[in-house]
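Next up: some structures, all given as structure tokens.
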Structure I
Amino acid sequence: MAAADIKEAEIKPASEHTRMRLLDAAREVFSQQGFQGATIREICRRADANVAAVNYHFGSKDGLLAEALNFAPLAALQQASVKSTECPPIRLRLFVRDFMLMLLDEKNASSPCRIMARELADPTPALDQIVSEAIAPLHEFLGNLVREIIGKNVAEAELRRCVHSILGQCLFYRHSHPVLQRLHPKLRYDHKEINAISDHIAEFSLAAIKHLEKSSRR
């Protein structure tokens, strides 16, 4: 192997490592501070990278956000539910639990899901991309799942409100965490608490859906 080829092979892994550090740092900063509040300087500080590295690897802050928003795990969660042989109410329970783990689990939370939650509370120009890549497919998935539970007679407006209610309950615990911690200082989002919250949301939602199901049969 020529000396130039050896040098290029050494540079490429180092460059890729820097790129991955920038993505990890960006997801963390975007989820904590939002797109507007996040700065290139802070992202590079956490990634231990030169400020010019963002332009080199991603072209701009917008380009960095575009690559940081990887909603593949959320899409995979929906696909797994669609392919599951469990009954629709069980599938809803399982989805709510896994979605809440993505939003709340401090050790294994999904940064793109947290960025999505942040954008819903404080929209930025990134919202259009998040809606098209994550929120719209999520709403469609939940709408189909709720329709399986209620039946085909449910009105579109009612179905839409069911989806909004389920997601609203989930996102409340993400957005309101600072307030809830002040109201309940001992509150911690460990797995036990997240499972308890998930069970409550599922039970509450299924009870309402069951009532709508009875109404739709009249």
Structure II
Amino acid sequence: MDDKQYVMDSLSVNESWRVFRIMAEIVEGIETLSNVHNAVTIFGSARVKPEDEYYQQTERLAGLLVKEGFSVITGGGPGIMEAANKGAAEAGGKSVGLNIKLPFEQKPNPYANIHIEYKYFFVRKVMFVKYAVAYVIMPGGFGTMDEFFEALTLIQTRKTKPFPVILMGSEYWQGLINWLKNKMLKEDKILPADLELIQVVDEPEDVVKLIKKYVIV
């Protein structure tokens, strides 16, 4: 066997084993989260500090959700994710952290009392959707946008059950909403019904009320 063929065979074996690693992450997620019910998934920036207004709002929101019978799921890292896990844990609820292995920023926060660590983004994203009855999107960056628009796409295309997708913090999100209306909608890239999938709320108490309109705990 020449060197080139050896390399090709090795790559093929590695690809096959990758399938098993993906399957293992899926199975672990389903087994771990099967007892997590009425979960609200909260997204937002990993860079937000505890003194930030959005961190404090997220912590309060998570606590309120737990008191109303909801569990909380986050990406398991710092910032907004930490705030949500902290609020849920300190309120005595299920506080789930689905952490992703990254070379920077994303380290598990200590407040998740149910914790899974993922290598693959797409497996982790499946778990976010599968076990969520609502999404709350706090101010964030590219990762937050990714989760937000994926949820909208899945609901729009009916690839998942409809659930509330709530943007919290109108000041932060108003520019995006204006662009969706004035560009996407105006140029017929989306329908008016697509915009109705998004709801913008400012106060944690109003988020809870909105979710309770759609979800019976």
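Bear in mind that the values in this text are calculations on the coordinates, not laboratory data. Model, not experiment: these values are computed from the prediction.
When Rg/Rh (Cα atoms, Kirkwood Rh) is computed across structures I, II, the figure 1.07 traces back to I. Given 52, 28, 24 as the derived value for Cα extents along the principal axes in Å, for residues 49-144 alone, which of the supplied structures I, II does it correspond to? Of the options listed, only I reproduces it.
Structures I, II were shown, and helix-only ellipticity at 222 nm (-39500 (n - 2.57) for each DSSP H run of 4 or more, over all residues; to 500) at -25500 was computed from I.
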